[in-house]
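Read-outs: derived from the displayed coordinates by stated rules, not from any lab. Since this is a predicted model, take the numbers as computed values, not measurements. Cβ atoms are built from the backbone, for glycine too; each structure is taken alone.
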Structure 1
Amino acid sequence: MTKKAILVLTDGSVYEGYTFGAETDTVGEVVFNTSMTGYQEMLTDPSYAGQIVVPTYPLIGNYGINDRDFESKRIQVRGFIVREECLEPNHYLNQETIHEYLLGSRIPGIYGVDTRAITRQLRSRGVMMGMITSSKTPGQALQELKNAPDYGSIDFVRQVSCTVPYRWKADEADVKASYHVVILDCGLKFNILRLLSQRGCTVTAVPCDTPAAEILQMNPDGIVLSPGPGDPELLDSIVSNVKQLVGKKPIMGICLGEQLIARAFGAKTFKLKFGHRGGNHPVREIATGRVHITAQNHGYAVDPDTLKDGLEVSHINLNDGTVEGLRHRELPIFAIQYHSEASPGPLDNTYLFDQFLEMIKGNKKGEQIGQTTSSK
């Protein structure tokens, strides 16, 4: 039997529903995602650490949970809010219901709420802290919210990063490895590892606080700065390490990785009103004019007016004009604010990993020419 539950936001608005998953209280920043599928990837995406997620698609759980679509080793969200929970999923890979999955991880959900109303509220007022509870009154929940730390004050990256380096075990179908890529794990999604392995890379993930010298000692052919949660202004120590990597090896930044690169070059970042989360965001590539439909999950963006030292905007969001990509005029560095690896979302932008490998090839060729010249 499910119990009645409520979602209370810091502006005092209350939404009634019923519990599923664990019958426990939770507090987090409430955000919405506009993807039509991919709830399992959403639940396990480390960029959602500290957040309560509201999918705008009304039916969730219809294809269950399988062992193939995880993006990390555990559920990362604080809570899950859906319009309708599917009790009998139908898919040949299904292993358990979404209720069973949330329950096993002690993560609360609430269903039967007006997710469209919540989304409208967040779009008009901006994302805000909220509480799911089946044990407290709205007044009690609001008081607890007032005493809770704000999402932007917490360093979630160190909560989701790996604690020791590890090498991704490639599938048997993956091609023979030709390059070694090191990924700075600030909230790494498994599909980044999968796609690089499929392109002939040996991939090593390292903790977010790994010193630049240790990364370079691994002799990588290229470095990826991963996506991740939270405010990049709290990550000055990581930014300092990124500064020491600049110019040493080709670098690709994804989502938070783009913000780290921007801050390493002295640029500033700011919080978006309600963020970009979903699989249907249009982005224009400035050089070609081509429009890409992208998967996104971020609440912060780079201030283009503060870019300097050769870093320039390469992509813009057609919905609000914010920065969606950066490149350096001289150094082998580029970054995107969206998710080239999708999961969930369209796979239109996986070509960016090919672009990264071409950058690696060009850099290695240049190094070989330099070595040959110096030896004469």
Structure 2
Amino acid sequence: MIAAIAEGATRIQNYSTGADCHSTLGCVRALGIEVAGSGTEFVIHGKGLDGLRGPAQDLDAGNSGSTIRMLSGILAAQPFRSRIGGDESLSRRPMQRIMKPLAEMGARIRAVEDKFPPLEIDGAKLRPIEYKLPVASAQVKTCVLFAGLFAEGETSVIEPVRSRDHTEIALREFGAELKTERQKITVVGRPRLMGREVVVPSDLSSAAFFLVAALLVPGSQLTIEGVGLNPTRSALLDFLVGMGAKIAIPKLESQNGELVGEIDVQYSELRGGVIEGSLTAALIDEIPVLAVLGAATEQGLTVKNASELRIKETDRIKTVVDNLRRMGVAAEETADGMVIPGRQKFRAAQFDSFGDHRIAMAFAVAALRADGESAIEGAEAASVSFPEFWEKLARCARS
């Protein structure tokens, strides 16, 4: 998205093969930006802040909440009307959190029942604002910062707790002026962004499934290379190490402003723990697979303050507890989390992904610990973020 509104070509290497990221490419093309390449390498021929054109038809974000929420910040500043929606799952995900700040900046947005996609956005000349996020969300923060690029003056976002800062790093790399003061991030409007060469680190949230798999299966030892180790994402490793996980990082370097390294992990007997408060926000995407791990720990896992999970691709509190119970694992659903006792045995089961990529992958990992052969209905959902997941999991299991 940043490359599309930068001037000149941006070459992106190690681009995700996931469907979500390709939904973004499709939207960028529909906005008049030339995209060349295939596989994991693409060249985006950006046209600057004022170079996008009105799409001939609705923009399709597929299953990607990231695409619709972040891109809406850019669409809100355009001199044309656009309409952006997605699949059935995305159409059930509320969008008020981005609609409110964008309306304050001057955009006009209509939605189904005033909250659900598709969003019809009448772009406008935006005014800068200072916006305090009611709930920590890197997607909403990014949406507001993207809109702020087009406003004259300074736009600020204040976070209740620090969220992942990939957007801030990327904006600086492309030439934007940002100021950070504690949990307040300010972007200066109307920068001249310039295309550049970018190597994307591999995603720690995707690596989490393999970290947990190694921690679950006795005798396992695994090395994961080229993983993004941004400090705002390190909570996952800190949490696992705090439970007793044997994890080491033998290599670490900086690429395009992001820390990238190698992770060594081996099977460990873990104590268990509690995920709550700011830690919940930091681990929100990893909670499904950590819930699986919790059942195998000594003291179990308790998750609190995670109501955000109920408005993901599925109600992830409900779908995690449902699938755990299918394999004979005791699990209690709470209003904003779950309680999973430790020292439990995993029975083979018939799981259901409910069309959610993280649920499919989490319970593939759970099946590795089970006492027999398991099956997962809707396993293809993993392709939303990680099409190679099944191949890589099979390779790990063989070795």
Structure 3
Amino acid sequence: MALTGVQMISPALPIMRDALGLSEAQLSLVMSVYLLPAALAAVPMGVLADRVGRRIVFGSSFIGFGVCGALLPVVAGSFELFLGVRFVQGVMFAGLLPLTMTILGDAFSGPLLIGAQGRRSVAMSMGDGLLPIVGGLLVGVGWSIPWLGQMIAIPFGIAVLAAVVDPPALTSDKKRGARFRDLGHVFKNLSIAALQYMGILRMFLKFSMLTFLPLFFVDVRGFSPAFAGLVIGVAALSGTVIALGAGRLALVGRPTAWITLGTVMMGASLVLIVLVPSAVLILVTAVAYGVSDGLMGVFTNSFVTSATIPKHRASFVAATGALRNFAKFLAPVAFGLLVVGSSIRASFVLVGIFTVASAALALALRPLEQRLMRGTSI
């Protein structure tokens, strides 16, 4: 439901542009004024959820998100007002995705938490794949219909307000400054630093690959853009499959062992995918990369949601998301600098080797592993 703000409305943008007489620059603002507050407001929303409870912030964000979706076609006659409502919708979105991780951390622990995070990953992958199709069908009725479809978030928000139960003792007698100092102390923990590094590394690799691997296949190897898209799609689907079984994997192996394996596989895949000679082997390597990315995503998210006590959990998850978003931004820039100094192939090989070496940091996650599997927190 949270992904309808981008994925479902993207097919409607060209029709909306023509219907409202917008320029390309104005159309780009429709996305940017939504994504900017979504990034900036994530941490304040997390702090608020720790202060007043998940139920109020999560449910109200859903309702506000849906109401904005209903208002956007109504106010479309004034583009400035449209952007204002879209900005507010971005703020509401900031209270959705991080809190899905937080609430799972409140509700589950151990293998059950890992399985729940795996199902969350599958749901998001389904949204990525299905919502553009749904939006493309709805826009055949009219450009405003995909936006109005976001109104379905309203009953979900009402259900959250009626049914979600906050964990006990979210608030304390401590002053706000003391609460922030406590949260800052968590980030100074060596295990937490290693966990953040693993999450940042995964985002850096993923968005470097999304940006530069198609260029490598088309410009260097001479493959078609369709083949490049197939490789990216195969990797994404492979990650979805492994996410479904993450809870069972936690029963047969230590979470840190799966993260170590995922890190090694991810690094090795980045090296091999630019070295193997045939299209078939490239696709096999893409499957390996997708499996490793799925392992890393589910298990690092499980560690994140179990690493802190409930009164800090939403703030910690939101801050973690902000760090990962920074890695998404940094990846194309930093990898591009590598390419300038060498080549795309050499850059992937170097980054892949560095990633394999980073697998040793999984040992620093052992204290978090004990807490994850016992269901306790620092």
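If we compute Cα Rg over 2.2 N^0.38 Å, for residues 223-270 alone for structures 1, 2, 3, which one ends up with the highest value?
When Cα Rg over 2.2 N^0.38 Å, for residues 223-270 alone is computed for each of 1, 2, 3, structure 3 gives the biggest number.
Which structure, out of 1, 2, 3, was Cα extents along the principal axes in Å, for residues 119-318 alone calculated from, if the result is 58, 36, 31?
Among 1, 2, 3, the structure yielding 58, 36, 31 for Cα extents along the principal axes in Å, for residues 119-318 alone is 2.
For the read-out distance in nm of label points 7 Å out along Cα→Cβ at positions 95 and 255, a value of 2.8 was computed from one structure; give its label from 1, 2, 3.
3
For distance in nm of label points 7 Å out along Cα→Cβ at positions 7 and 359, which structure out of 1, 2, 3 has the highest calculated value? Intermediate results must be reported in sequence, preceding the final value.
Details: 1: 3.7; 2: 4.8; 3: 3.1.
Result for distance in nm of label points 7 Å out along Cα→Cβ at positions 7 and 359 over 1, 2, 3: largest is 2.
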